[in-house]
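Pasting the structures in now, so scroll down.
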Structure I
Amino acid sequence: MIRGSLNSKNIKWDNYLSPKFVPFIKDDYKWSTCGTPTLSLITGISCRTVEKYKPIKRKHWSNVSFKRFLINRNYTIIEVTKRNITKVNYWEFYPLKPDHLIILNLEMDEKEASWFLLHKNNLYHNKFREDNFNSLFFLNKPPQNVFLVYHKKWS
């Protein structure tokens, strides 16, 4: 069985479009941290089940545990960095498209970060669509980490 992967160099961004992705909204709403519903939105696994995989010694899903959960389920994860997203031939090319599934770990205030999902210009947090999403959102809540998530079933 081929496992998921972590890819980060020489990226052909259009190979990771996910036009058939549909977030898994229906659930029991039982979770202790925002990483759990974000993983549920992606995988379709209930929050109750995802919560069982949260690292025992941690209060929240770390970047490592979040990526490991998805990779172990055959998802491809690409960390989006300033370097790999701007590695283009001309400045008018935009590698990320609305059909990419983007996961963001956003700085919410001076003490807390939170996981979000972005797809087709819709931003989700804790299983809900974010109503306050506008052009200034990522300036007010800057990303700590950004990941593109892909699974072949979404192509």
Structure II
Amino acid sequence: MAGYVRKYLVTDLEGRKEFAIGSEEGGLKFTGFSGKESYPESSLHFRWATGKKGTMVFRDTRLKEKGPVSVTFEVEPFMVNIDKEMVIKSKFSTARVRLEPGWRQYNVTLEFPGGEAPAMDIYYEESESPKDLGISDESRKLSARWKRVSLEYASPGGPEEER
């Protein structure tokens, strides 16, 4: 057998779909993020956003039709992004949040196209390496740590039915 074997089942978004970043990620695809990282002593799993732009594609999720989706995520900004704006863009909309210190949960509503995997581009104002700041030997340019993200239709019951 030749070719790529999909390691995830593609399903329509029904209810809330949650992804534990750094552990139970399902079909999430990342660009501009570190590999999975963890602190075993605290069971904390995450990925660092590296650089000023990252992308998340929810490859195992499809929307039945174009519509507003509530995106909830838990992030901790690296020190250079505390009190800075993070911009999240889908194909049809843009949302902004001001990043506060520590792990925080944020919620935005984005409009995604129907019939394809939702994708969002994430933009940070700053990205810096701890090494350049004299903090540690870590040379990656860090923006924020991501721990969790979830999707659910913004209106109760999913996409509106035709009348």
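Annotations
- At a computed -4500 (helix-only ellipticity at 222 nm (-39500 (n - 2.57) for each DSSP H run of 4 or more, over all residues; to 500)), which of I, II: I
- Structures I, II, by mean count of other Cβ atoms within 10 Å over residues 55-62: label with the highest value: II
- At a computed 16.2 (mean count of other Cβ atoms within 10 Å over residues 79-86), which of I, II: II
- Origin of the value 10, 38, 33, 15, 4, 0, 0, where P(r) over Cα pairs in 10 Å bins from 0, in percent was derived from one of I, II: II
Only the coordinates and a few stated rules stand behind these numbers; no lab work does. These numbers were taken from a predicted model, which means no experiment stands behind them. Cβ atoms are built from the backbone, for glycine too; each structure is taken alone.
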